[in-house]
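Just so you know, all these numbers are worked out from the coordinates, no wet-lab data involved. The structure displayed is predicted, hence computed values, not measured ones. Cβ atoms are built from the backbone, for glycine too; each structure is taken alone.
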Structure I
Amino acid sequence: MQVAQIRWSINTGWEESPDFSGEADLVLTFADTNFFQTEDCYTQLRGKFPTAHIAGCSSSGSVLGTEISDGDIVATVIKLNRGRLRMAVTDMTSGTGGGDIGARLMAELSGQDLRHVFVLSDGLQINGSELAKGLNQAGIPITGGLAGDGTRFGKTWVMADGPAKTGRIAALGFYGDITIKSGCFAGWEDFGAERIVTKSTGNVVYEIDNEPALDLYRRYLGEQAKELPASGLRFPLSIQADKNDKALIRTLLAVDEAAKSLTFAGDVPQGHLCKLMRTNLESLIENAGLAAQAAQPAQPGATGLCLVVSCVGRRLVMGQLTEDELEIVQSKLGKSTAITGFYSYGELAPFSDVLQCQLHNQTMTLTTLYE
């Protein structure tokens, strides 16, 4: 595997392309700039990398190595020596659910030696929980994420062998002699008693323990309740079907004063157990290291690529410490592993010891590729 990374900025344009550009198999691009949305951006990339699949998405912070940047584009160029890849792409249409979209993409990528699928999805128009369910039907390991839009939550964009579009979902299938691992850890602390979601629809929670959900949050947050929903990023909700189930984390997106309801960035099923959570910055960084440990190569020092999908909520909470979680990832994987990725509106990954992909929030997920 050969890997090289370049950056585009409005002042300097694209950095110099690597020597193997004409033979590249894949170019991954992540961006928080309007230029990414233009046809000219894709045209320039296609001119530089004529044989490669070109895939990427808008971000809430783009990752190159241990740096996070805004206002530019980072591109990672990959040439595989033994593995192969294919890409399936679909656009959302009215009446088509996330589950159907996921199943359709996996059917298109079906193959005897399919090893892993990495998904980049529109971050606002799709139900990520349903998408994960559809992707899981093929029984193949899935990772990826939902595109970001800074902290604006306006429109998100996905590029997939064509100019970037909203409402697009792309799936990259990796085949053959390639080793792919993933890691998924959060690091939040439980806060308060275990409760039951007594009334919810999709990602909207109306009652917890038969009490209006907004009233419960206000009571626990105290003075910080005045800053809802923004302060909710520091107090996500963990949910689990039962005490033997793995807990998922859900980020608070909005409140409805009239209905006294809370809207989360993912489904919160009625009847699930739930607990409020709170920030522990040291634990967040430590858990990034645990994710890297789970995704380490079998041979120390192997050349490879690490795809980071971490939550915009983690970045907002951690502030200037955010790059610390990338530094601990790099230290665990070694300097021979290049790092790229993005801060997202939702992370797609299995737990490290469970095959089924889930939608996560406020979580650091890693996907490593080695040949």
Structure II
Amino acid sequence: MDNPLPNPLIDLKGRRILAVDDDRINLKIIGGILRHEGYEIAEAASGEQALEVYAAFQPNLVLLDVMMPGIDGFTTCRTLKKTYGDMCAPVIFVTAKSEAEDVVMGFDAGGVDYLTKPFRPKEVVARIRTHLSNQQLVEQQKHLVDQLSKANEAKDRFLGMCAHDLRNPLSSIRGLAELMDENAIGTLTDEQREIIQTIHGASQSMLQLVNELLDVATIEAGHLKLAKVPTSVVEMIERSVHLANIEAAKKNTKIELVTMPADPVVEVDRNKMRQVVDNLINNAVKYSPRGSVITVIVHASNGVAGFAVRDNGPGIPESERHKLFKDYGRLSAQPTGGEKSTGLGLAICRKIVEAHNGTISVENIPGRGAEFVVSLPLHK
């Protein structure tokens, strides 16, 4: 069996190896080879004894003779794997045989390699070092993943706290700008009104970003709580279409709702799912040219129901599909009315829909535009 060359930079001294063989001479030979390399060695003369020594010694690797009185090496290996699972040390079988059938039996039992008798010291050292090096690299990788996971959790907590603390002052700025725009503190000049409207627009964009950052932090931290209730799909969409039409009228755009004879019912968190509906409709308005007609279609079949949003935008370039539904996944297409985009909306939609055991997808419409489809399990 070919093995990769061991990494000479990895220090393996002090690693624990359990050698199991009913022949004391073999144990002495293998022990001498490995102690010279700086390994700590424990010995067992049978499969039964190996199970006892393993529990106390907790080796990093096991050298296991195949033919022994009592339980043989294959049975011993299976027992170790069953007892310790993924935490079991790698097992290298030691055998006087090298026939293919015996090698296959060893791998089937859970072994990772084999050594043949009589021992060749250089081969023994190389094979053992390779497996111990691989094991140590896996341990280091796991440690790194754990550290990155903790750092990511800390980032999410920090992001959530910052977003939460920023939301209230931004809401105040937006509210005060609205009051001033309505002449609550006196009549404004045209220049003053333009400045106030700029402040309002900027605070609105910042508040949207903060809210989306807070949503992402909540979802990534696993704190998304759903209060699901049976909900009419049409009812879920109608209010969003009505409100979006008011804003869409500024671009001379119209949103049409197409229903079906039977109003399907899904079990959803209404506020969270309305957030999905609003985002998809607003995106359709944002990326469609002025004077467009956007269509929202209710659908139901084969145990699922939901809605589709068809826009008249530029569609999704094939080279950019991988960015969709990912955090900060901005595409090359630009809003047609100068609207702002954070690149978080679709990622949040995906996470909310998947939390409802649903799916969200997109397909380009021949000619021009794209269709986003949300499907959810029908309420039973």
Structure III
Amino acid sequence: MEKRTEPAASPLLLAMRGIVKTFGRSVAVDGIDLDVPERAFLTLLGPSGCGKTTVLRMIAGFETPNAGEMRLDNTPLADVPPERRPVNTVFQSYALFPHLTVNDNVAFSLKLRGGVADIAVRVRRALDAVHMADFGQRYPHQLSGGQQQRVAVARSIIAEPRLLLLDEPLSALDRKMRGHLQIELKALQRRLGIAFVYVTHDQEEAFALSDIVVVMNKGRIAQKADPQTIYNRPADSFVADFIGNSTLVEGRVLERRGDAATIETALGAITAPAAEGLAAGDAAMLVIRPELLSTRGEGEATFTGSVSNCVFQGERSMIQAEVAGVPLRFAAETPYAVGTPVALWLDASRSFITRIAA
């Protein structure tokens, strides 16, 4: 039998250990450890106030940790001011100078530094990377929001940083433009071959862009994994509730067998894959995603109930059905009237039993 070899992990670019940041009595970041591999697209995801932007600002050097250590290329960052870190930031507001042309905005940092040769060539190369080379003589007010965002990225990459930080750069754009620029950002990151650390509260954006998603809650890391793992095997009930449109049903584990467990809930006893460490007697949460429920199936239906709400979403409707007092959500091609009886089949093999968040 041929021996199978695992792909080598990317070398580590940034390492954060035991990082704490407080503002007065408020703890913004509570002792996190975080690694960013080279060439990774890592997204910090979470609700407002969870600490994700504070983490970004500490990497950039705009905030100083109260405790812990950060190393970039194995070099401590504690005494390195922001302007000397091989890191650049794209802000939510873009922060372009309105009185400067696109060319001058992009060239600004190099001119400020002084002694840099071939600035015009480097400006052209940076604008080429974001498909804005033909707009060099325009001013910011002559550009769309999406074009301004590209110029902000070009200005940040012209100094060839080791790490690019992006603080919700697409949040001011409409949905269609965000979708378009998500594709462009990911393609740009691959072309440049540098690591991106991206902050957002939009889970769809995080999943579309990221190799690694870090879900934060109350200044701590709730889970760090690839998008598929975050979605299908959430580390706890907070992650499960924050990600997707799930129904979470509390219960107690009856038994554990291998990777699966049986949980007793208001919906009855359900056997499904379970988080490591859960054992018989533990309180836990059953996670049911809408796509795991179907109105067609073989054998006896898993659940029966009646429709309590219907939201039209264009190509489909999101239906909510009450089953034993539990609101289950599922998608349907056609709307359902409130009060309609429904039979539902659950694909329990793809649902998940997770821990209850502290």
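Going by Kirkwood radius over Cα pairs in Å, which of structures I, II, III comes out largest? Walk me through the numbers before you get to the answer.
Details: I: 20.6; II: 26.5; III: 23.0.
Top value of Kirkwood radius over Cα pairs in Å goes to structure II.
Among the shown structures I, II, III, from which was the value 7.1 of distance in nm of label points 7 Å out along Cα→Cβ at positions 72 and 208 calculated? Don't skip to the end; give the middle numbers.
Details: I: 4.0; II: 7.1; III: 2.8.
The value was obtained from structure II.
Where is mean count of other Cβ atoms within 10 Å over residues 144-151 largest, in which of I, II, III? Please report the intermediate quantities before stating the final value.
Working: I: 24.9; II: 10.0; III: 19.5.
Answer by largest value of mean count of other Cβ atoms within 10 Å over residues 144-151: I.
Here relative contact order in percent (Cα under 8 Å, 6 or more apart) was calculated and came to 10; which of the structures I, II, III was it taken from? Working shown, then result.
Numbers: I: 21; II: 10; III: 15.
Going label by label, the one that fits is II.
When distance in nm of label points 7 Å out along Cα→Cβ at positions 104 and 160 is calculated for each of the structures I, II, III, which structure yields the highest value? Working shown, then result.
Details: I: 0.9; II: 5.3; III: 2.7.
Largest value of distance in nm of label points 7 Å out along Cα→Cβ at positions 104 and 160: II.
Figure out for me which of the structures I, II, III the number -0.67, -0.84, -1.37 belongs to, where log10 I(q)/I(0) by the Debye sum over Cα atoms at q = 0.15, 0.17, 0.23 Å⁻¹, for residues 128-231 alone was derived from the coordinates.
Working: I: -1.01, -1.14, -1.32; II: -0.80, -0.87, -1.10; III: -0.67, -0.84, -1.37.
Of the structures listed, the value fits III.
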